[in-house]
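Participant: Take a look at these structures.
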Structure 1
Amino acid sequence: MITPETQLKWLPTRYEGLRRLNRFLPHAGQQYSRLRNFDYGPLRNNHVSSLSPWIRHRSLLETEILREVLKKHSYATAEKFIQEVFWRTYWKGWLELRPDVWSTYCGSVRDLTECSMANRESRKKITAAYSGDTGIGCFDSWVKELITHGYLHNHARMWFASIWIFWLGIPWQLGADFFLQNLLDGDPATNTLSWRWVAGLHTKGKVYLPRPDNIKKFTGGRFSPIKQPLNQTPSLYNEPPPPRQLDIITCWNKNRQTGLLLTEDDMLPEFLGTPTNDFRCCAILNSSNHRSPIGISKQVAAFVNGGLQDSLTNFLRLTQIPQDHVFQTESVDRLALWLAKVDIEQIVVAYAPVGPAQEALDLLDTKLLPLGIDMVRVLRREDSIAWPHATKGFFKFKEKIPSFLKDINNCIKTAT
């Protein structure tokens, strides 16, 4: 359980993520199952883990969270929390199998932003939503909470999205983009697909309309909104693109001259190697500002930068890499120029799923090929096990969770 004195302190270090995990573990069973949907506000005790900013950047791993939870609780007792962890895995796998959904969304954000700003009425409506000045008390409060703290309870995110779409009548893509600008755990898959689900685009026959009684109940009476007329009808469901085949690489040639690359999508690179692997250099490529065409908030940037610095510091303690063989940048061009000067045959990086980091790696790959440097993107074994099964809805996916846990546990034992 995260208490008021810790809820709003978002230290980006792995140590802080582990500390929060240990504090939450006793509450991951029946208490979480019973009370997880209640949101009493940012200054009150909420019965959720608040671990998502660390999980999203993988300074804290889903596997280690699940392992520690199952040491404290039986699967049946902690099933709801375990499913919540696997929701993130499902979203990532689903989008990885259908990357066109992300590229279509990005194009829509650019077009809708341009069109909305050109129309006076649309601009007025969107500006009121961005500033929390709509007159809908709960929504305006959540806007201020999001901007101030970079976080919202998951139930509040669903209410927020449903009000944005169906009461305010603003395109869902602009709301999803607003979240990516401001959420510390802003993630292309989880965020985009959650908004699509609320809008009625993800699961046939499923739409999440605003319900004042539900908001009143699960905010403990903090808010009691008056029902508004629908300003937008639920989106027509379209069948998603068929899932593609994943090109899965889970290992790499350790006998070549190798550099290590870190991105904001995976800040715990130890699984890629140890000091005995003799990495010749280490670089950071930070693409987080491209989560939105508008960029990200200062506190999101600070969290990402702080997490990358912590990861780099922790990793360099394990290696013999000299300081002049360490490089940090947000520019693909600068990174390619720097890598051309170090004597390596390949650069190894944890696989970045669909989103800005993957796009940056794709571009970097094209620039490294003429230099004779191969890029090896290594997928974590737990992702290689679960992602290929994200072909339909979550409820089909969750039936396989016990099997996933068994396979992941076997991989961990083999690795150790």
Structure 2
Amino acid sequence: MPIETSSVGRSLGLAVGHWLEEKEFIEKGKRHVVSGVVQAAALAHDIGNPPFGHSGENAIGGWFSKELDNSRSMFSDLTDAQKEELKKFEGNAQGFRLLARLEMYRSDGGMRLTHATYGAFTKYPALAISSKREKDAAEKIGGNVYKGLDKFGVFISEYDIFKKISERLGLLVGGDADGEIWWCRHPLVFLVEAADDICYNIMDLEDAYTAGDLPFEAVKDLLSDLFGGSNQTFDSRNEEVSYYRARAINAAIPACVEAFKSNYDKIMRGEFSASLVSASNLSEKFRDIKGVARDQIFTAPRKTKLDVAGRAILHRVLSGLLPLFEELQEKKWDKSKLSEYHRQLVGMTQIDLRDVSDPYSAAHALTDYVSGMTDRYAVKIDRLISGQIS
């Protein structure tokens, strides 16, 4: 739902930008710059997600975890930091890699977006090893880790790129261990995250009703709680759910704007460690929605079946492509020396080997390829590698 998320992001950015102008925190007329940055970052927010959604992330990470346990694996000599980001494969970091390196001007600025857009996009401005270290430390003392460390959003391969961006933006340094810096979030990240939270939670309910996973009354009650309900009559239940969805989103936007304004000073000091949704006056209502999603939507047979099938498909694709990279390593990364079969496989799959020169770049070539697939394309490549001709 990138279009919906970007639309909500634009509305959030305009409202906050207007307030920032009134407070003279930004120049007059700059509200549209704020809204444009948030809209662009929100549009791209899911760009790095692999097929089959978050279960696809787990599938890729699970495959690498098993592979890295094998002492004879071609990846066995990777550093602990490199291994951590593969075992915990993260679509947010893949998204930044796509935007800043792979797309358009490959290895030469990527899409060349503004620094502010990159900053607003990066919800978790840290390496995997930094996130793990800080979470482990917080767990030992029974504390909570900073919100921007819940996951990680930068691979080692793009660390220097993000470091330069952070310096241009003046992002606050949150910590520095052994030269590995993690940063506090860019203030506009909270608006991008709010746009995602609003759309994801509310539209999941509509999708669940359409798919038959939740009854009409349950969806209507959860949505009406966000805006107070309506006495309007409708021609169909589908029309009513769509109306309630739109009203719920329109109620959530100003609630998150007020949460941003109330916590502005903490946000600017890097001390705010929550989502705007959870800090808003609708937090309990959204907590109820998340509970229903966790207990009823994500456990629905349709969703569970897709997750199980998706994991198996991605594991087969990764395992089927691994021998290609093993041979490439044996041939000292000289693609011209690949066997005829593997040259044919490269031609059929169109996997990109341009930057492969060591096990770490090979691992990223694998994840770049697999994470860029749609669900249908993953099924197609699985059938191809498995020798199923249709």
Structure 3
Amino acid sequence: MKFALLGDDPIVHPLIREIATRSECQLTHAALLGEQETEILQIAPAVRLVGGWEELLSPEIDAVIVCGSADLIGPSTKQLAAAGRPLVVFPKGAWDTELIYELSLARDDNGVRLIPVCPLLEQPFFRDTHAVSSQEADVPNPIIHLRLERNVSMPAGAELTEAVLRTFLLSDVGLLRKLGGEYHQVTAVKSSTPTGGIVSATVTLSGDNLPDAVWTIRPNSTNPVWQFSIARNAATETYQGEGDIETIRKLDKEADPGGLTFDMGKAVLQHIERSLTQPDARPDWTDLTRDFEVLDAVRRSFARRRTIDLHFETTSERSLFKTQMTAIGCGVMMLTLFAVVALLVLGAALDARNPVEIKAQKANTIFYEDEFVAGEANLTSKGVEHWQSVEAERRD
């Protein structure tokens, strides 16, 4: 299997290293590497550096790995998707949802394969877990509550911004949705500094017959920790990770205190191979789209300070706008029809002549074309008789 790389995000390095170790896999082309060019060339010395996305359409390439900022790779990614090139996408929370929707349209138009990568979902603890709520019948020990906490390290003098929050939330919301289900509502609250930095933020996902999921984030320069709790009827499972969370340990009496480390590059490559051969493999592009919809709902909840309906409010507002525009358009067409009919009726009922014509008609002083000699200014005998009658009436 041959891959190409588009973008400059170091998150793909484990995957590139795994590709380099496989005899059946190869990174053949790369573009827009930026500062990562040296690192990529060290991992894959045989890679061919190209100037633009057009050269990534080579028929020998099976899929293009996409990563980095939307400003850098967004236009090229959309062109590749429109051309039908399979894409392995490492999304970033800073991406605008518009890019995700445009890629979705390309997928709907030409069936291009779009494979999102969420490394956390490939962690062995969570890879084979699925949503099982407390409301499902005949389910032993169902999930009744989810809680995920992040203490993130920030550089000296830096503040936690909403853009950084989106980055961390995107990596976690897929896990919450996978275990909790398709949530319908999002409530987000935050505490901010006078300069706008976030001191703490809490996002609550809820839905009918679904376990509530609570996600919190706080800046912490000394002890960055990721902790995830799954509350069930019988007990609560707690998982903890540090740094890039490639190593996660389960906090219970029987757990290995050293934790479980997984090879992210190997796990992601297996996910890619599985997704290319099994169209229904999860997470799929629909999952990623819904993750971004959660991020958008969080942003609106922060701004409006209220609960936001997921997969409903945006669609409802759009549908309402379309309905209003349709109603206005139909109204204008009907008014135009009635106006034309009214004008026709009025035209038939009212005299269209001006006062001079009406007065001349009453005085019988209008001479018609057939009362003149053709091509001359002389009256015919009929015209002469008409003239004489007019003169006679004037004398009387």
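Participant: So if we calculate FRET efficiency 1/(1 + (r/R0)^6) of positions 51 and 363 (r between Cβ atoms, R0 = 30 Å, to 0.05) for every structure here (1, 2, 3), which label has the highest result?
Facilitator: Working: 1: 0.45; 2: 0.95; 3: 0.00.
Going through 1, 2, 3 one by one, FRET efficiency 1/(1 + (r/R0)^6) of positions 51 and 363 (r between Cβ atoms, R0 = 30 Å, to 0.05) peaks for structure 2.
Participant: Out of 1, 2, 3, which one gives 2.9 for distance in nm of label points 7 Å out along Cα→Cβ at positions 75 and 283 as computed from the coordinates?
Facilitator: It must be structure 3, since only it matches.
Participant: Which of the displayed structures (1, 2, 3) returns the greatest value of FRET efficiency 1/(1 + (r/R0)^6) of positions 83 and 115 (r between Cβ atoms, R0 = 30 Å, to 0.05) on calculation? Don't jump to the answer; show the numbers that get you there.
Facilitator: Details: 1: 0.20; 2: 0.50; 3: 1.00.
Evaluating FRET efficiency 1/(1 + (r/R0)^6) of positions 83 and 115 (r between Cβ atoms, R0 = 30 Å, to 0.05) on every structure, the highest lands on 3.
Participant: Comparing distance in nm of label points 7 Å out along Cα→Cβ at positions 123 and 251 across 1, 2, 3, which structure shows the greatest value?
Facilitator: Numbers: 1: 6.0; 2: 2.4; 3: 1.3.
Sorting by distance in nm of label points 7 Å out along Cα→Cβ at positions 123 and 251 in descending order puts 1 first.
Participant: Right, next: Here P(r) over Cα pairs in 20 Å bins from 0, in percent was calculated and came to 21, 41, 14, 7, 11, 6, 0; which of the structures 1, 2, 3 was it taken from? Provide the component values of the computation, followed by the final result.
Facilitator: Details: 1: 25, 59, 16, 0; 2: 25, 55, 19, 1; 3: 21, 41, 14, 7, 11, 6, 0.
Only structure 3 yields this read-out.
Participant: Consider the structures 1, 2, 3: one of them gives -13000 for helix-only ellipticity at 222 nm (-39500 (n - 2.57) for each DSSP H run of 4 or more, over all residues; to 500) as calculated from the coordinates. Say which.
Facilitator: Derived from 3, not from the others.
Quick note: the coordinates plus some simple rules give every number you see, no bench work behind them. What you are looking at is a predicted structure, and each value in this text was computed from that prediction instead of being measured. Cβ atoms are built from the backbone, for glycine too; each structure is taken alone.
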